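Listed next: structures, encoded as structure tokens.
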Structure 1
Amino acid sequence: MLKTEQIQVIISKFKDTTLWLLFSLSAIILLWKLGQRSLEDWDEAIYAQISKEIGQNGDWITLHYGSVPWFHKPPLFIWSTAAFFQLFGVDEFWARAASALSGVALIAIIYLIGKKVYGYWAGVFASLILLASYQFVNSARFGTTDMMLTFFLFLSLYGYLHLRQGNQKWWYFIGIACALAFMVKGFAAIVAPAAIVITLLIERQLLTTFKSRHFWQSIVLATLIILPWHLTVLLQHGQAFFGKYLGYHVIERATRPLEGNSGDFLSYFRTVIKYFFPWVYLIPFAFIVSVKDTLKPHSSSRVLIVFFLVVFGLYSLVSTKLSWYILPLYPILAIFIGYLFQKAQASSTARSWILISIATVALVIFPLTPLKIVGIISPSVKQMVAVFCFVIAATLLVLILLKRLTPKSATILLFAVFVFSGIREVRGLYTARVTPLAALAQVAGQGDFSNNKKNPLVIAKLSADLNHPSALFYSNRPIWWVRSAEELKTAVNSDKNHEIIMSKEDFRNLSSDYEIQVLSEKASLVYAKIYPKKFPEINK
């Protein structure tokens, strides 16, 4: 178990002023306006609905979606969200809070890892890089499992860095972190223990590790965390759980592209280029300095390189490709780039190859920043701002070449240029937005329109695909999905309440066959009552 030394190490970190400043900054960035947007389809709305149903049915063991057992993932993230719902109420903010708070905690861990491996400024730069990165901020503000998974993965790496100093009792910390990662997203958590084992093998410490009783006891501890829920659900549901949880969501997801999410081995290269602007263009230089450090004897950075290769290699081989699968890569890249900026700052002269390389990249990417702004300023103004940005970046490069700046001031100015470009990418995440389907589903769940909330709400998928989980969350009613004219006829002729959400195109097409009373409309959708049309009898 965790003993006095580990506890003292953890407590000592709370005396770090920089840690608290980064913690506060990340809390502002990741929690501000967190509930302003309606839940996104698919996963975010699904997890929120499952969490809500825990409060409705009181079943914390078998997860339910739409009152049907749901076996896709382990329950830790959903338990966290359900607890927030019960404590503070069901809304978008608390649906995303577990993910956002995991992001805040991850910023702290990345600072501590960067500081421990490379130095103080590497940790500071790495944390700020993440907070100015679209994919990281977007994932933290998105109510799904990936940010919590990433937090526990890096918590285990943090434990390993302390383990390398010789105290074998850190294995318990690693075991707990890996087990909690598994309880968030199942076998996706395997990347952390795999990276640690491979690193031990490279450093010829694996056999020594196998002789440690603390190592084996940490595995027992992890098993005791993981096994109870899995065994309980397996005993309750048998093959239904096993087939869905392991067969479909692990084996099939790995061996064939599910739900149209396919790609090739280079898919994640394109993902990083798209979602890690502008930092992605510094990766080659960051790898040069990081790999060079890794080659040193007894380098503590080796596990970071191995972790990067394991995550990138494994998910590139998995057939189902989704952009958020590689979320654990971004903190590693941020640490490497943070180390690059630290090396630049510590250069003996401003005319170092690192500073010149960073300034050259800034000269290319900084003028692109205003050109990427959509729908706010006119093209002519964008071009003027782009020229201004080019002049700023060019001036910095010239001053560096002429040695008119100290390495420290040049580094800070260049870092500010990249942060400004990154923030532009992030800014759009704070715009309030309610989707038309969510807005109408909320109306359908109000007492003024629904006398009996147990009556299904019909969602028509005739001319538009409206098979979105947010309808279930916002309406608080069972959903009757109809995909054809025959299914719609069956639904309308039933003795249930005839309320429907459909596209305006479907409304126009169905008006000749049904009596339709529009109750509300939003954008291209309408919410209405629908009945079979009564044709007048013809007297013979």
Structure 2
Amino acid sequence: MMSNVKKKDVPLISISLVAILFIAAALSLFPQQSADAANAIYTFVTRTLGSAVQVLVLLAMGLVIYLATSKYGNIRLGEGKPEYSTLSWLFMFICAGLGSSTLYWGGAEWAYYQTPGLNIAPRSQQALEFSVPYSFFHWGISAWATYTLASLIMAYHFHVRKNKGLSLSGIIAAITGVRPQGPWGKLVDLMFLIATVGALTISLVVTAATFTRGLSALTGLPDNFTVQAFVILLSGGIFCLSSWIGINNGLQRLSKMVGWGAFLLPLLVLIVGPTEFITNSIINAIGLTTQNFLQMSLFTDPLGDGSFTRNWTVFYWLWWISYTPGVAMFVTRVSRGRKIKEVIWGLILGSTVGCWFFFGVMESYAIHQFINGVINVPQVLETLGGETAVQQVLMSLPAGKLFLAAYLGVMIIFLASHMDAVAYTMAATSTRNLQEGDDPDRGLRLFWCVVITLIPLSILFTGASLETMKTTVVLTALPFLVILLVKVGGFIRWLKQDYADIPAHQVEHYLPQTPVEALEKTPVLPAGTVFKGDN
């Protein structure tokens, strides 16, 4: 019988560290070969399966909206009242689901869409007009629906079914019956840990580059490896301390700072910038996104080369899917006591509105500066890089240095809170028999904090290609997508078993009997008991 005592999964930790170091070494020692191999696989996968990915993401959105509006939306994920206030809860899972590099994309992504999809003429007025809507689309309801679906399944597994294991292997074992400590269980957990370190490395390095570029503009400090290393170590120190303190006193406070900072910064830009233009741009972008949502979702460009769809929409959907396991674990941890529909509306509406407000204000202001000849953002992007483009846009505001300083402050805290959340999920994955109400050992959380600080630092030092690493991380979304489909099948089966016969008005207060509880309530008869009809 499996022990109920939680303990560190030392073999998994050891294997994952060796695998991570091996991949990092391969990317550093064989950069061209690694890039060629990753790009060839990515091109093949997106050409072959890209359309299927688009359809599945759209179906995921439809499924979570159905769950929210059906009787199943009233299912409560665990007993008792929610542990956190609604605002703190929203801030925490936004920090878990978005990396600090979101701040970079929030100011620069529109400029990449000068050659957009939907067969719009490149660098035309229509292309410029669709640049913000495409950001809204890629950071909107469809993307958050993938997080939502994975989170609901994990939360149901952990809080309603009371299964052990806040990990991919734990939920796969509960659905399929495979051993979580067997080869398949180890493999899915290993993939998660490797993909998570890779994704965090990209976020960390992009953030460090953006931060040091801005810091150089503010203080005159050189934009070099030493300063970037200092930024990474500073953020590492913050989230190591936060992780040691715990979610209630650490991450919850950091996420509040990030949430309010990410709201107040664009609000001030809206007030001191061209308010009328920004407001009109956001409203127009919402209209275009709504009007063209289905076409954006299913646009495959069959008469063209399909490069925009593959390189942006399919890439984004795979990127979001690669993050689903970790986000699902963290949302599960902070959502006990919430209803299914609360989780759904919180993730797909609360997070979408937050992203749209930040992207809408920052991108619209940058577009205003571009069309009025203040900053040629696309040209700066091509010649000096996105980090410089973001820095110049912020510096063009009244009291630009103060805005840039505030932006960098929010960015460093955002990075720390995101990494703290991810370190928690990695520690949960490498802890056996974790049950509802338990947290991973603080020492293990701190260990993963150190790992996800030092690995990106070594990647930055060796100069390994981030583009290759980004492509490699995205490719892990394929097995995660298969795993997600398996989980969806199991989730639907659980819902039918537990709630199909329960009237809608009783769902909220009904607690299904778990398999463990059923076993405990089965009467144990004395040895030698003979039933009527037995020989």
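Quick note: the coordinates plus some simple rules give every number you see, no bench work behind them. This structure is a prediction, so every number in the text was calculated from the model and none was measured. Cβ atoms are built from the backbone, for glycine too; each structure is taken alone.
For the read-out mean count of other Cβ atoms within 10 Å over residues 39-46, a value of 15.5 was computed from one structure; give its label from 1, 2. Before the final figure, lay out each step's value.
On the way: 1: 21.0; 2: 15.5.
The structure behind it is 2.
Thinking of 1, 2, which structure, once relative contact order in percent (Cα under 8 Å, 6 or more apart) is computed, gives back 34? That value comes from structure 2. When Cα Rg over 2.2 N^0.38 Å is computed across structures 1, 2, the figure 1.00 traces back to 2.
Taking helix-only ellipticity at 222 nm (-39500 (n - 2.57) for each DSSP H run of 4 or more, over all residues; to 500) from the coordinates of each of 1, 2, which one would give -23500? Provide the component values of the computation, followed by the final result.
Details: 1: -19000; 2: -23500.
This figure was derived from 2.
Supply the structure label, taken from 1, 2, corresponding to distance in nm of label points 7 Å out along Cα→Cβ at positions 167 and 503 with the calculated value 6.1. Label of the originating structure: 1. Each of the structures 1, 2 was assessed by FRET efficiency 1/(1 + (r/R0)^6) of positions 47 and 119 (r between Cβ atoms, R0 = 41 Å, to 0.05); the largest value belongs to 2.
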